[in-house]
Structure P
Amino acid sequence: MSKARGTEFSRSKTEVLAGRLREPRRFLQVVAGPRQVGKTTLVRQALAAWGEQARYASADEPTLRDRAWIAAQWEAARLVARHAGRAGAVLALDEIQKVPGWSETVKRLWDEDAAARLPLRVVLLGSAPLLIQQGLSESLAGRFELLAVPHWSFAEMHAAFGFTLDQHLFFGAYPGAAPLISDPSRWARYIKDSLIETTIARDVFLLSRVDKPALLRRLFELGCRYSGQILSYTKMLGQLQDAGNTTTLAHYLDLLSGAGMLTGLQKYAGSAVRQRGSSPKLQVLNTALLTAQSGLTLDEARRDEDYWGRLTESAVGAHLANAAAGGECELFYWRERNREVDFVVKMGRRILAVEVKSGRRREVPKGLVEFARLVPSARPLLVGADGIRLEEALTRPVAEWIAA
């Protein structure tokens, strides 16, 4: 497997950003997503056409940056823009969320350039989507366009690295880890040390208030172990020592979701209040986070039918959850007594009820039948078994699931 095949990020997102930068200066461009999904590569590719009229700088460690650093980088880019004439210039600031008070400084500088009619386009990158969104909503309303960069899809991993379906289910979708799958132990260490630990330590603990860091780590491990399962906060409290209260767990789950690692899907009930008050269905956003901690090889996981079934459902859930994180749809689960639907996808007024099966069965799952009775406008979709092939489902964008 050649690493070079994976160095070019998804062309569609690169072309979207490049196209926006060619337009007259209108909005800040914000590129946000989890670690190691190709944000920097995407931006560098989009900036390539600008040559010396592009300036890139990162606020990442080891030296912590402050707002004066933003102003200095901005002023250097202004000099380039002034000498570039009507074509202008581009400034890209990476890991912007690590600068305290970044959004207020960006707002001031952006508004100054607007008043001066300076053709300086600006791209902001961040690896903590929740914190980026907070800064945008607090200070930059009406001034930005967001380009969400989620975890890679099966189609992208197959095109870049030749991943088979089984490889995608087990090894997940981190492009930087793809060249290591021939050495599973090394691959697992990379996922745990360079992705899991780095994200928790630098994107969660460093940038958010976490009074019980050990609890957050244990919650993440629990969430990976129970990915694809509905687990009440009360049951979580029973499995975690020094767990505090349900409010703390819900907050920590939100932080992990904001870091692009683990989310808790809410129950579809037609009521926002009931949805928020429901027990969450735990869902990893990249199956590598689950398997790297399992101690299993791909062959061992494949032979364990129960484990492979849960992994299959988690892969479908990750595909849907990443689409939801990018604003393409809303994602829920549904359960009433002993009837359950794995995923409920909502896009505008259209509703799709999704059931995932890794084995073969002839009858339509009872949960789909009951949900269709209660929500007649919903369209049922069976993934796997006698329904749409798993490979086909994971290859298609979620918007095509709804439109089909």
Structure Q
Amino acid sequence: MFKRPFYQKVMKRIEGSRTFMQVLAGPRQVGKSTLALQVKKSLSFPSHYATADGSFLHDAAWIEQQWKIGRQLAQQPNNTLGALLILDEIQKIPYWSDTVKRLWDEDSSYNLNLKIMLLGSATLLIQTGLGESLAGRFEVIPIPHWSFQECREAFNFTLEQYIFFGGYPGAALLIEDEERWSQYIIDSIIETSISRDVMLMTRIHKPALLRCVFELGCHFTGHVLSYQRMLGQLQDAGNASTLAHYLKLLSEAGLVAGLQKFSIDRLVQKASSPKLQVFNTALTTAQSHLSFESIQQDREIWKNLVKCTIGAHLINSALGNKIEIFYWKEGSKEVDFVIRKGEKILTLMIKSTEKGVSFRGVEAFCQIYHPQQNLLVGGEGVPIDTFLLTPLEFWIDSTAEDIRKRA
């Protein structure tokens, strides 16, 4: 079975000393449970897996019951390596973090080597509990959407297939039946993420407006939209602060992000109009009436989908890596993406059709901010597949000569 690169990272931490709880956090359907079970199967010491996902309600007593099983495994005769307890969908249990904190601290006081792995469907669902009760006791391992390289190795995806069908592993086997694939994305991922993750776990005053913001983000992905213009597109009444809040929730659920305009002034960034960007192109194409073949024949739609793919690649690659992704625009001058890591700044422009790319935006940006590198993807620049198959850190840390060689 294919193992994501995160497998080795998780294994190394779990096999190390019992210092922190490991928290695997990410969107639905990106393989967190599969990854945890792969780790469980490979360990040289005993482990126990349990999930709070189900038709019946769980409470703190359920956590204590599973923890007791873990403790029994850790205390087995001749066991010098301890044990691992994996709790999946932990955020579904009310006040789960208080119970976990108490049990973890009890084990610490008795030097019991019971390692803990917690899994959550989205960062926003577990962040409250972690921040309130478990400070200093956990490490978060973000699990993003699947990359092109992963989909190519696991499912033999072509570049065109990845651009259209995105990177949901559970849907990958359905792409030969586009109608079935589309329905799976809508029912099992979109609807479940919104109704179960965001709405049931977070206080939403305007559920219909939240759904509209999501649909707007999918339809206008890759476009800069002011909140006032968004309000003009929506039928449900709201205000700019509500839209910004809902967009943040959708971003934390791994659905739609609102990229900020690059500026040295953080206040300018936060006040900027967002550039909408889906985390996975499937969220857009599954809701479209156009087929894989017809979209490829429409140059304008395909160009936008290529940009959407690269944007999704950027925001997923940035998770957990201290990398920030922005856009930049002044009047008609625009930079598709601005990437910042520490003091290093990189501009990225995309050429996805035969038409030329205007570099007036890059030239204007360079006069103000002096980036280390200016990267062109597509056309005479770095091939799209090469860019997607190369770690983002390479483009940030490389010289212009390194980039020319890779292109």
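Quick note: the coordinates plus some simple rules give every number you see, no bench work behind them. Keep in mind it's a predicted model, so treat the numbers as computed, not measured. Cβ atoms are built from the backbone, for glycine too; each structure is taken alone.
Miscellaneous remarks
- Looking across P, Q, the calculation of distance in nm of label points 7 Å out along Cα→Cβ at positions 35 and 323 that yields 1.6 traces back to Q.
- Structure from which 2.3 was derived, distance in nm of label points 7 Å out along Cα→Cβ at positions 19 and 67, options P, Q: Q
- Structure from which 55, 32, 24 was derived, Cα extents along the principal axes in Å, for residues 83-202 alone, options P, Q: P
- Among P, Q, which structure scores highest (criterion: FRET efficiency 1/(1 + (r/R0)^6) of positions 251 and 387 (r between Cβ atoms, R0 = 30 Å, to 0.05)): Q
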